[in-house]
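Please find the structures below.
Just so it is clear, none of the values below were taken in a lab; they were calculated from the coordinates. Worth saying up front: this structure is predicted, and the values here are computed from it rather than measured. Cβ atoms are built from the backbone, for glycine too; each structure is taken alone.
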Structure P
Amino acid sequence: MGQRVELVIDPLRDERVSVDLPLEYRVPVDAVRQELGLPGSIDLSDPIVARAVALAGAARRWEPPIALAVFGGVAHRLRCPLSNRPGSDGLRHELHDLDLAVRLHDVRTFQQFLKQVHHREGSALTFFETRGDQIFNSISGGRRLRWHMVVRQEGPEVVLGTLDIVADEFEFCHRFDLRDDVGRASANGWTLSPAHLFLAKGQFIQRVPRTDSALVLDRVLAPFGKHEVVIGPERKDVQDLLALVHDHALGEAPDQISPAEIARLLGSDWGFHRTVALNLGMVARSPVLAALPPEARARIEERLGRLTALVGSLAPKRRFARFGGPWWQEVDSTPSVDSTAAVS
């Protein structure tokens, strides 16, 4: 029998939230996976992946239904068998957050859905805003939101995860429109399209002091000015990119990485094009790729070569950064990590 308890989120400010334990789903997650038409290769033992599947099913059953698309590391789990396979034969890594895209005109409805969904779908789908989340969300204009969720219970504490939500547009180091992806998600594996998943991971770039480059040697892309270098995605994002390329051919079918969409977005944006070109080179020489079994490595290398040739064939009009500054939007790249809350 369940018990309603208080979680102490911030003991200094006595910030608390109520949740029902143990964490339960009203509908078995594997049944939801089948209902959504998702592949059996998805490892539902990961609690964040299970929540993504359950949340997509709950949004589909809601009245009226709510359109959403998963991106980030969880999307690669939903789409790529290799992302679910651990060890030297796979590219699985630990997940800490769940990234979702919705339509801007659905943001208020979606927030109400997050507040209420646990009543209908079970305590495992309990989402809440911390005080910090409320401040963040109040200044975002509805285009980016942050909530938290209870991931699992560990003795007298529970592990929390982050729910990051974007509306209409992916805006990180570069930007592109997501509205079509969100509208087609139910027919497209409940994620962004493969091309957009590729561009979301492949657009990361950050500058660091050249004296620190030895700490991130595998990620260095190029010199930047006299005293800095630019670096590409971290290991987990390289793993996701490699799994995506391994499990999705290039082509114009819904389950393929669309060369036309990549050309459309990169062919008109010199900065976006330059970032992706640099990152493709970094991924191709990554030790993560070198450590894969020969057959998987050969397939990825062939497809990376085709992507590199495609990107290299594009010639967007060059845009010079003012005063030699960055050609990308600089963002806070601090990764999300698990946090815990004590059960009062």
Structure Q
Amino acid sequence: MELDERKMKILKAVVRNYLETGEPVGSRTISKYTDLNLSSATIRNEMADLEELGYILQPHTSAGRIPSDKGYRLYVDHMMAEKEKEVQEIKEMLLKKEEKMDQLLKQTARLLANDTNYAALVSAPVVQGNKVKFVQLSRVDETHLVAVVVAEGNLIRNNMISVSASVDDETLLKLNILLNTSLNGLTLREINLGMIANLKAQAGAHEEIVSEVLDAVARTIGEDEDLEIYTSGAKNIFRYPELSDNEKASEIISTFEEKNMLHSLVKKTLEEDQQSGIQVYIGDESPVESMKDCSVVTATYDLGDGMKGTIGIVGPKRMDYEKVVDTMKNIMGQLDQMYK
């Protein structure tokens, strides 16, 4: 039978409180634990109904209630359905946003190149100082679990974990509560050795599962993904005699086409992000060898939630710096507005 919203909230409160304390749960505790604003008498009546339906048990006369196997099953199924729906909604939203972002950044690179008559680049946003949003452990079969790690910026990674013995629903719930209570909102640097040791100790016989989840979290929020970089206007280099020498020009154009060397420029820009968001590299200051005869102006755009990217202009040392900086600031504002 499908429970109404009020009964479901009370059942959830009983399960969560029992998992945290290991003690039978009374109506007074539930009245403080839920957001229903119900009297203890009303909650007692609802708990009596839940007991009659077989979702909770009263181990001793005048004692509180504990979840039955049926209650655990409904709680787990309901929780997993909610999490699955949330993850699916995030994935669908991100897919649509990524498609639009891809078009937007390509257009931005073309606009920069056409407006300045220099070479332009725009990197896709990456998450800086990534944090754990939540972790969800679920059973796949008797010997496998899946850990879904969701990070800030809604980065999602699924990680398969092999187990030597089947893990029951109550243990999964306890592990999920332990992991989320301890890890939510933390960056990789904040997850220190002391915290890891404490988590493993609390997990007891299941410390290996916690260890696997921590590895999955590290891969998710600490991984150095390939940067997507969009370029335009590399052939504008031929407009400037001091750069149009065949060897110099071919090196610069090759850098823009292959993009590998541009990664170091983007990363340096993000690492050295200043309050103004604008950085200028002249000649030998450039972090890219093929651009030592050029000036490179970069800016960091910030989309919020730790998501940042780089826009850049490459041209001769005699470039119109004032125009370039004004164009950069304008584009940064437009990117932020269009993204939101």
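Of note:
- Answer label among P, Q for the case where helix-only ellipticity at 222 nm (-39500 (n - 2.57) for each DSSP H run of 4 or more, over all residues; to 500), calculated from the coordinates, equals -11500: P
- Origin of the derived value 55 (percent of Cα pairs over 29 Å apart; candidates P, Q): Q
- Structure responsible for 11.2, with mean count of other Cβ atoms within 10 Å over residues 11-18 calculated and labels P, Q on offer: P
- Parent structure of the calculated result 0.10, given that FRET efficiency 1/(1 + (r/R0)^6) of positions 43 and 259 (r between Cβ atoms, R0 = 41 Å, to 0.05) is the read-out and P, Q the choices: Q
- Ranked by FRET efficiency 1/(1 + (r/R0)^6) of positions 59 and 83 (r between Cβ atoms, R0 = 35 Å, to 0.05), structures P, Q are topped by P, which has the highest value.
- FRET efficiency 1/(1 + (r/R0)^6) of positions 27 and 243 (r between Cβ atoms, R0 = 25 Å, to 0.05) - structure with the largest value, from P, Q: P
- Distance in nm of label points 7 Å out along Cα→Cβ at positions 75 and 307 derived as 3.5 - corresponding label from P, Q: Q
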